[in-house]
Every structure is written in C-alpha cells, then in structure tokens.
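Student: Take a look at these structures.
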Structure I
Amino acid sequence: MVKNFKLLIIAIVSFVYVNGQDSTKTAAAPPVKVDSVPPSPATTFSGSLDLYYRYNFANAPGFNNNYTSFTNSQNSFELGMATIRADHSWSKAGVTVELGFGRRAQEFSYNEAYQGGTIGAAPTPYFSLANVVQAYVYYNITDKIKLTAGKWGTHIGYEVVDAASNRNYSMGYMFSYGPFYNMGLKADVTLSSKTAFMIGISNPTDNTTTMSQNKMAIAQFSVLPNANWKFYLNYQGGTTSDTSSLNQFDLVINGTFSPKFGIGFNATDQTRKYTTLGNVNWWGAALYLNWDPSSLFGLTLRSEYFDDKDNVVTPGSFTEFTLTGAFHLGKLTFMPELRLDGSKSSAFLKHDDTPTNSTFSAIFAATYVF
C-alpha cells in the first residue's frame with residue numbers, strides 16, 4: 001500500500017512539472033509579424049479592329065484620287081488595323097504596350113516599315129518596330145508630375161491613328177502630313193485643376209530608331225475652363241537634318257453645347273527652313289460638327305482647308321468635306337461616309353485620265369472595340 005502511495009506521489013509531481021514546462025512555452029512572446037507585400041494588380045487587355053471598303057466615283061485607271069493616309073485603295077475590301085493593348089500599373093509606375101497589324105499600322109510607322117519611308121517600298125531591317133503602335137513606361141514623381149519614356153501617339157492634331165477613336169473614318173490632310181508619333185522623354189505637369197503643360201524631347205518626327213544626332217523639342221499647354229470646353233496649344237520644333245529645320249504650332253479645341261451637339265476645331269502651321277531653298281510653309285484648318293441624336297446614332301461633318309502653295313508635301317492646296325455616320329451596335333460601329341475633295345491645281349483625275357479639280361468618294365467602314 002505504501003509502495004503504491006509513493007508511486008502516486010511521483011506521478012502527480014511529474015504531471016505538475018510537465019505542465020509547468022508547457023505553460024512556460026505557451027507564455028513565450030509571439031514571433032514578430034512581418035507585413036505582407038500587396039499583390040500586383042492584374043494587367044488590363046483591350047483591342048480593336050477596323051475594316052473598310054472605298055470607292056472613288058471617278059474610277060481613274062491606276063490612280064486612287066487619294067492624298068490622305070490609310071485609305072489609298074479603290075473598289076477593294078481592306079483591313080485597316082487590328083490592335084491588342086496591355087496596360088499595367090503598380091504603385092507610382094506603369095506601362096502601356098499597343099501592337100498593331102495591317103496597312104494602317106505599317107503606314108503609321110512608315111519609317112520603320114518601308115525603306116526611305118516610302119510607302120510600298122521594300123521592308124527595312126527594323127520592320128518589326130512597325131507593329132509597335134505605342135510602347136511607353138511612366139512614373140508619377142508626385143501627384144502633379146509624371147515622366148513618360150518610349151513611343152506614343154503625337155500630341156499634335158485632332159485625329160488619332162486608332163479608327164475607333166475618330167468621328168470620321170478617312171483622315172484629314174493635316175493629320176496625314178503632320179507628325180504621327182514621338183519617341184522620346186516627356187514630363188506632364190499639372191498646374192491646377194484647369195491648366196497643365198507638357199514638355200519633352202524626342203527623335204526626329206516619326207522615327208522610332210535613328211542614327212541622327214538631331215532631336216525635336218515638343219510641348220503642350222492645355223486649359224480646361226469647365227467640363228464642356230478644352231483648349232490645347234501644341235508645338236514641335238528642331239533640326240531635322242543637316243540642311244533643314246522645322247517649327248510647327250497647332251491649336252485644338254473641343255466643345256460641347258449640349259448632350260447632342262458638339263464641335264471640334266484644329267488649326268496648324270508648319271514652317272521648314274532649308275539652307276538652299278529658304279523657308280517653305282504649309283498650314284491648314286478644320287471644323288468638326290458632331291451631332292448625336294441618340295446613343296445608337298451619330299453624325300459628323302468635317303470641313304477642312306489645307307494650304308500648301310509651296311508644294312512642301314502636296315501638289316498645291318486642297319479642300320475636303322466629309323460626312324460620316326456612326327451606327328452603334330454594342331461594341332460594333334458601322335460608319336458609312338461620303339467625301340468630296342477639291343484641288344486648286346487639278347491634282348485629281350477623271351475616269352479617262354484627264355485632270356480635274358474635284359473628286360467624290362464613298363467609304364463603308366466598321367470598327368469593333370473590346
């Protein structure tokens with residue numbers, strides 16, 4: 001009996017001792033918690049496709065009666081451009097990459113697509129760069145200052161390369177002979193809730209890659225007095241080669257009078273200085289009247305005058321009136337268009353190859369965005 005009692009005492013003491021050890025472990029200080037890094041946001045993907053059919057009623061043999069970009073065809077169904085775009089941002093930095101495929105993409109990046117920048121010429125060694133519509137990174141130094149480096153669509157002009165972002169399908173003369181894009185570095189600075197400016201430096205106009213030591217200065221000053229009106233004053237200038245320099249000033253105005261009616265205005269002036277020829281100049285102005293009677297249908301009339309008396313980029317001066325409808329069927333937009341072009345120098349041809357000072361065309365286009 002005594003022996004059993006001793007064993008019981010030893011068992012109780014051992015149990016208390018073991019539990020004392022466990023309680024000591026339980027009371028130990030918890031490990032220091034390390035803050036987890038927030039996950040990176042998902043990449044956003046989007047894209048578009050545009051296609052068209054154009055018919056010039058003169059139907060001149062071997063000549064399409066077209067002096068503007070992206071619609072140089074006759075009686076043919078054409079693919080404009082298929083794009084895929086990726087956007088990603090994290091913390092203060094971000095990136096945008098937009099790839100484009102089709103004639104519009106190649107003609108937009110003509111210096112990379114065609115030797116000598118001549119549309120239709122043999123491909124360049126840098127042909128793959130023609131598929132890069134935009135590719136840039138940015139960093140927000142503060143909430144008012146953003147730096148951007150890479151390739152982006154130019155700030156000059158009213159129209160842009162993506163067909164789905166324009167109210168007219170065919171392009172104006174000022175877009176066709178102004179800059180298409182810039183490759184360089186820029187800073188966007190917000191001065192107030194209504195004013196901002198951009199300043200930067202880029203390669204010579206429309207050059208993603210270049211052996212030239214010359215650079216272009218670019219700038220923009222914007223004023224947004226209220227929600228209905230926006231004003232942009234744009235500039236590019238610099239030495240384009242050893243024998244020439246360029247300066248261009250550009251004004252863009254966007255206004256809304258009501259939910260159904262708005263206007264756009266663009267005026268631009270470009271002067272080139274050559275060591276042998278002196279100064280040459282072209283300028284232009286266009287008015288866009290926009291009417292949207294419903295969410296399913298819109299109408300835009302573009303009236304443009306393009307003055308090139310020095311024959312800098314075209315054979316003389318042109319006027320054009322373009323009326324474009326837009327039927328919105330969800331993500332699909334159908335755009336029938338009628339266009340009348342005029343030339344002071346009889347730059348167009350009739351069906352029998354005789355010169356004429358005007359020509360009439362129709363376009364049936366469609367765009368889809370996703």
Structure II
Amino acid sequence: MSILAFIPARGGSKSIPLKNIKMFCGKPLIYWNLLSLQKSSVDKIIVATDSNQIKNTVLSFSFSKVEVYNRNYENATDDASSESVMLEYIESANILDSDTFILVQATSPFTQTNNFDEALELFESFDSVVSCSITKRFFWNENGIALNYDINKRKKRQDFKGTLIENGAIYINSVKNIKENRNRISGKIGIYRMPEYTSIELDEELDWITAENIMNKYIINEKLSFNNIKVILSDVDGVLTDGGMYYSENGNEIKKFCVYDGMAFRLLQQSGYKVGIITTEDMNLNRRRAKKLNLDYDFHGANDKLMIIQNFCKKEGFKISQVAYIGDDINCYELLSKVGIAACPKNAVDKIKNIPKIFHLSKCGGEGVLREFAELILNNQNSK
C-alpha cells in the first residue's frame with residue numbers, strides 16, 4: 001500500500017494565465033503544496049499537467065518524491081473535471097486499489113505538512129476525507145430564504161457556530177473507491193477542519209493580493225511557536241559532543257560532553273518539558289551519560305530515528321508536532337523534517353541547514369548548543 005498525492009495543474013487559465021506557476025510570495029504557486037507534501041508521510045507526489053512550462057518549473061525544485069504526469073489534452077480543457085484526470089492517471093498507472101489517493105489543489109497554498117498528516121490519520125476511521133473550514137457568514141438563496149440561520153433569532157458572531165464549507169485543500173480516498181464511484185470522495189466521509197482563511201480561492205487578481213497577505217501573516221513570517229512543544233530531544237555526536245572520537249592508550253573511546261548542555265536538560269525538565277536523546281550509536285558511555293542526567297527518554301542504536309519517534313509518540317500520546325529536535329547530520333534529516341520545531345548547530349551539514357524553517361543556532365556541537373536551544377525555548381515560554 002502506498003500514499004499518493006495528486007495535483008492537477010493544467011496550463012490553461014482564463015482568469016490568471018499560468019496561475020499554477022505564477023509567483024506567489026516569492027515562489028511559483030505550486031511550490032508551496034509540493035514543499036509541504038515533500039515533508040509529509042506521502043510516498044509519491046504526481047503533478048498532472050499539459051504544459052511544458054509547468055513541467056519544467058516543477059522539476060526545477062528537485063523534490064525527491066515528485067514526478068510529472070503528462071495528462072491528455074481532453075482532460076485539460078475548461079470543461080474537464082479533476083475526476084477526469086484522476087481517473088486517467090489511475091487507469092494508466094500501475095497502482096493498487098488499496099493505495100491511498102490524495103487530491104491536492106495548487107490553488108490552496110496554505111496547507112501545511114501537519115494538515116496532510118493529520119488528515120491521513122483521520123482517514124483511518126472513514127471511507128474518505130474532505131477538508132473544510134468554518135465560515136460565520138449568513139447565506140441566503142435567490143428566493144429570499146435564509147439557509148443557515150433563523151432571521152428571528154439572529155446570533156452574534158461569537159455565538160454563531162457557523163457553516164462548514166469545502167476549502168479545496170485536501171480530498172482523500174482509496175483508489176478502489178475512486179474507480180467505483182468516479183468521485184474524489186464517497187462512502188462515510190470524515191471532515192478535516194482547517195482555519196477560515198484557508199477557504200480563499202485564487203480566481204482573480206484581488207484574491208491573489210489578499211492571499212499573499214494571509215500567507216505572509218500566517219505561514220511565512222509567522223514566528224515559530226514553542227507553545228505546543230511537549231518533548232525536546234537531542235542527537236548526541238555533533239550536538240552534545242564536538243563530533244570527535246578520542247581514544248585512550250588502551251583503545252577505549254572517550255567523548256567530551258558540555259556541562260552547559262547537562263544543565264539545559266535540567267532547566268527544561270524544571271519548566272515541565274520531557275527531555276531525551278536519540279542516537280544512532282549504541283554505546284555504554286551514552287547510556288551512562290543519559291542515566292547521570294536523569295533524562296526522561298534515551299534511544300540508542302536508532303537507525304531509523306523518524307520511525308522510532310513516530311512509534312514513541314503513538315505510544316505516549318504525543319503528536320510529532322509536539323516534539324522539538326536538534327540534530328546535525330544526514331541521519332537526522334527525516335526526523336528534523338517532521339518535528340514541530342527543528343534546530344541545528346552552526347557546523348551542521350548543508351542538507352540539514354537547508355531544511356525549511358529550521359533554527360540555525362550560533363554555537364557548534366559540543367559548545368553548549370543545546371543550552372542555546374533551551375534558552376530560546378524557555379525565553380519564548382516566559383514571554384507568553
């Protein structure tokens with residue numbers, strides 16, 4: 001079973017030419033969904049287009065999960081539905097009926113990685129899932145009849161529950177159901193709720209201006225919040241140490257830990273956080289250090305750090321978005337790309353430094369970089 005994300009991106013658009021790759025907050029519009037999907041639990045991302053310009057733009061991002069599907073002309077007209085190109089791809093590709101299929105629309109750039117992953121979790125309990133937002137506007141039909149409220153009992157906005165509307169961001173179904181019902185959603189449908197601002201549709205130039213302002217406020221320039229963090233984890237080599245390997249005359253391996261980092265763990269615990277280490281190595285000296293520091297968690301021999309922490313979160317009742325992690329090398333990449341807050345030392349490898357929204361700390365590994373990260377977290381907590 002695989003999880004496939006599918007983005008229809010035709011070249012024709014009468015309202016805004018080549019809308020799917022028009023610059024939006026400094027990037028082609030389609031980039032934002034591809035970035036969020038690349039970091040999600042989706043296995044493959046398919047962009048279905050009839051435009052070489054869109055194809056070349058998408059491939060220029062070099063996202064490892066992305067591939068381009070050349071859709072047929074008849075399914076790229078103004079009258080063609082998203083279902084038509086979905087079914088075209090499904091019938092031409094070698095995918096299983098049991099595979100999960102996510103329809104994503106490039107014109108919904110506000111969707112974040114956690115939205116995709118949380119909607120997929122919801123899908124486990126339903127036949128299909130649709131994303132919606134709440135609107136607190138009052139709707140009428142052409143016959144002068146109020147559709148979603150009693151005109152004789154008009155409520156204040158704060159007392160009005162509002163109405164759910166599709167925001168066009170996420171549709172999840174199985175390939176089998178899509179083939180049988182020829183529809184993006186079917187059966188028992190779960191509602192994944194998203195903020196009201198995510199329902200803005202990018203159809204006109206004025207929509208574009210409004211959406212860019214919202215994107216800048218809520219997504220791009222939003223200060224990363226530590227308020228949701230419950231667990232802080234650290235790599236060992238290259239973070240708590242300088243990454244060097246020291247050997248005694250009799251061949252014993254020695255590592256130098258920074259005492260400031262030891263105090264950082266204690267300060268975080270005193271402020272109510274759970275703390276721990278996760279390391280690929282399985283060495284007694286790392287275990288002794290963890291025991292001396294009285295850490296809440298220590299994971300050793302962790303070859304797949306992301307899987308281990310995902311299982312840990314499921315067992316302990318945390319979301320991975322509630323985890324903060326500091327790492328420095330490529331074996332930390334997958335976990336750093338998924339956690340709620342990611343950070344790296346000054347001397348981390350470039351691949352780690354290039355993870356979107358990762359905190360670049362000023363200290364190198366072994367110099368008290370965890371203490372710097374802890375003070376950043378605690379200062380944020382104190383300013384709430």
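Computed from the coordinates by the stated procedures, all read-outs in this text should not be read as laboratory data. Since this is a predicted model, take the numbers as computed values, not measurements. Cβ atoms are built from the backbone, for glycine too; each structure is taken alone.
Student: In terms of distance in nm of label points 7 Å out along Cα→Cβ at positions 98 and 362, which of structures I, II is highest? Don't skip to the end; give the middle numbers.
Tutor: Working: I: 3.1; II: 5.4.
Going through I, II one by one, distance in nm of label points 7 Å out along Cα→Cβ at positions 98 and 362 peaks for structure II.
Student: Moving to a separate point now. Compute distance in nm of label points 7 Å out along Cα→Cβ at positions 50 and 74 for each of I, II and report the one that scores greatest.
Tutor: Details: I: 2.3; II: 1.2.
Top value of distance in nm of label points 7 Å out along Cα→Cβ at positions 50 and 74, among I, II, belongs to structure I.
Student: State the single structure among I, II that was used to calculate distance in nm of label points 7 Å out along Cα→Cβ at positions 122 and 330, giving 4.7. Working shown, then result.
Tutor: Numbers: I: 4.7; II: 3.7.
Label of the originating structure: I.
Student: Using mean projected area of the Cα convex hull in nm², single out the structure from I, II with the greatest value.
Tutor: On the way: I: 31.5; II: 23.5.
Ranking I, II on mean projected area of the Cα convex hull in nm², first place is I.
Student: Please state which of the structures I, II yields 15.5 when mean count of other Cβ atoms within 10 Å over residues 66-73 is computed from it.
Tutor: On the way: I: 20.6; II: 15.5.
Checking each candidate, the match is II.
Student: Ok, one more. helix-only ellipticity at 222 nm (-39500 (n - 2.57) for each DSSP H run of 4 or more, over all residues; to 500) computed as -8500: which structure among I, II?
Tutor: Values: I: -3000; II: -8500.
Only structure II yields this read-out.
Student: Hey, another quick one. Given 16.8 as the derived value for mean count of other Cβ atoms within 10 Å over residues 178-185, which of the supplied structures I, II does it correspond to? List each step's numbers first, then the result.
Tutor: Numbers: I: 21.6; II: 16.8.
Clearly, the read-out refers to II.
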